[in-house]
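Just so it is clear, none of the values below were taken in a lab; they were calculated from the coordinates. Since we're looking at a predicted model, the values are computed, not measured. Cβ atoms are built from the backbone, for glycine too; each structure is taken alone.
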Structure 1
Amino acid sequence: MAFRKKVNLMLKQQPDILVIPECEHPSRFKFKDNALQPVDWLWFGWNQNKGLGIFSYSEYKFKVARNYNPDFKLIIPISVSNQKEKFMLYAIWAYNPTDKEGRYITQVWKAVNFYNQRLKNKNTLLVGDFNSNTIWDKPRRIGNHSTVVDFLQKKGIHSAYHHHFNQEQGKEQHPTLFMYRQKDKPYHIDYCFASKNLIEKLQSLEVGDFAQWSTYSDHVPLVAQFSLE
């Protein structure tokens, strides 16, 4: 379902920033209530119907990093800042149907290697739909889910969900995707990876409920709250 049709429900979470994969272009937004309009936004996509949207509903403003590589069209390095704080956000929708080497987690693998020197263990977030899980690892493929996780861990960047709930990769108790909106087809494919200093400031993490969200999407939201002060 279109972002404009579920934004009311999303804003009940009082988000500062939303990362929305499979998002229509903001030109299609015609909100009657001005409170629904984002303060700042970025959008990247294959067409006007479906892309990656990043929206600010706070004082945070966005600036695409100068080293953004359009080869990874839907993995966007963004400098996020307000008057007090600044951090790097890599907004992710792991999807590239034109890459014969792999359209999903391969995109993340290539991107983290390209941005290797900029991936720091401080003030760094990687957030979005990775379209992957350890359960789908192909051992002979360079850059499966587990190797991406290991790569990030060596950088001091860890999954906020797995840290908060003390879960193992591939054994998640909270699905983020119900394929075809069917409760008996649950998977965990959406992530918030955070640098060590941010993990230490993680205040809460919630995963949306199937009953509440299935009318609107096959995904449920992953909501992470950090104290950056």
Structure 2
Amino acid sequence: MNRTLSFSDIRPLIVVPALISLGITVLRLVGELSRWSPTFFSREAGGAGALVGIVWLVPVFGIYFALKLGRRGHGPVSRSRAIGYAVAGVALFVVIGVAASRFQLPLLKQLLLFNGAAALSALVAYRGWPELAKMNLVYGLAARIPVAIVMFIAMSQNWGTHYELGPPGLPEMSLLAKWTMIGLLPQLVFWIGFTVVVGSLFGSLSLLAVRQQKPAVATR
């Protein structure tokens, strides 16, 4: 029986990905402050899909973590189970997102709902391959906590970056309330859920291209 994946197992595998993510976060901040090309360093709300950003690393590191876990004997009980639950997590988030848009809820309620949807979707993906979900969770925290800190400083100093902008229609509120609503909660709930679900999906799908490993015993 494979032993349960511990933090001491996870830590060495996320150090380099976490440092790469931190470097990109710093580069993104410098690029926006220096008014470099908006294609790479957009200052619009949400980042507008700028090419320099840690969001693009999620599928890459999801695959990286999956391959590392498989070689260490922490693969999923079955590939189909891992993929199926990851797809179900994505589908759940899409359904909740569409429902929120259709019912035209107030903006703040929509933000809370999206955070809740991301958390629920991550729990679904976790059931398919718990070890990979744990890896993505710890990596997500290491990548997103620095962003939350940058956002608070940017908001307090009015740097003119995307880090301090909320969605259109965001009501006026205090610095702390604004940071909590569009900084702290999204970074530590929405984006962590996104990292777990998307990382689990790409990581699980990557197993289709590698030789079947001996199934791990399910852990609860």
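Tabulated results
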| item | result |
| --- | --- |
| Entry that produces 14 once relative contact order in percent (Cα under 8 Å, 6 or more apart) is calculated, selected from 1, 2 | 1 |
| Which entry (1, 2) yields the derived value -21500 for helix-only ellipticity at 222 nm (-39500 (n - 2.57) for each DSSP H run of 4 or more, over all residues; to 500) | 2 |
| Which entry (1, 2) yields the derived value 18.5 for mean count of other Cβ atoms within 10 Å over residues 92-99 | 1 |
| Highest-scoring label, criterion being mean count of other Cβ atoms within 10 Å over residues 52-59, among 1, 2 | 1 |
| Test item: FRET efficiency 1/(1 + (r/R0)^6) of positions 100 and 172 (r between Cβ atoms, R0 = 35 Å, to 0.05) calculated as 0.75, pick one of 1, 2 | 1 |
